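Laboratory data are not the source of any read-out in this text; all were calculated from the coordinates shown. Just so we're clear, the structure is a prediction, and the values are computed from it rather than from any experiment. Cβ atoms are built from the backbone, for glycine too; each structure is taken alone.
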Structure 1
């Protein structure tokens, strides 16, 4: 089961955060947002399919995020959690920890913003369009 989100990079994308990566529907990014990879997301977690959400709420679920921009691709795998709500109407965060809030889309992610290929990050900093595909298996 998949969910797809389209967003765009921004000149302030640095991807320096060591425990999360994020996409936001906001139309701006300040230099402090060092976990944010893209802005102007066309969908937010609150809009995801109920079946997708319920599958992600299993501790046994495997969630894979595939990010593609400017011909470059990265894949990050994490897992679901019973407390995932997908209620955020603004942003989505993948976390290397087990912390969960309304923005969390996966826990125990194998990578954070700082771990992404720098060519992908440079493309996003130049304003490249990003496609995020979230896939869940239980």
Structure 2
């Protein structure tokens, strides 16, 4: 089961945050948003299929986020894996946040992430800072 979000980078993408990564529907990004990888997302967690949400609400669910960035000369791809949680609600209509911790709010799409924004490949981040297009594919599997 999967959900796909299309967004774009922004000149202020720094990917420096140590515990989260985020994609937002907002059309702006300030330098303080150091976890944000993409803006102007075409979808938010509130748009996700109820079956996808239900599958993610299991502690034994594995949630994978694949980031594909179309740069000027090259395409970059990176995958980050986390897990589901019974409290995941997918109700936020602005932001999708992956977390290295177990903290859950209405923006959280996965917990226990193997890394946060600072762990993303620097070439991928540079392409996003140049305004490249971003596709995030979320998949969920249960053991």
Output the label of whichever structure in 1, 2 has the greatest value of distance in nm of label points 7 Å out along Cα→Cβ at positions 25 and 129.
-> 2
Structure with the greatest value (metric mean projected area of the Cα convex hull in nm², set 1, 2) = 2
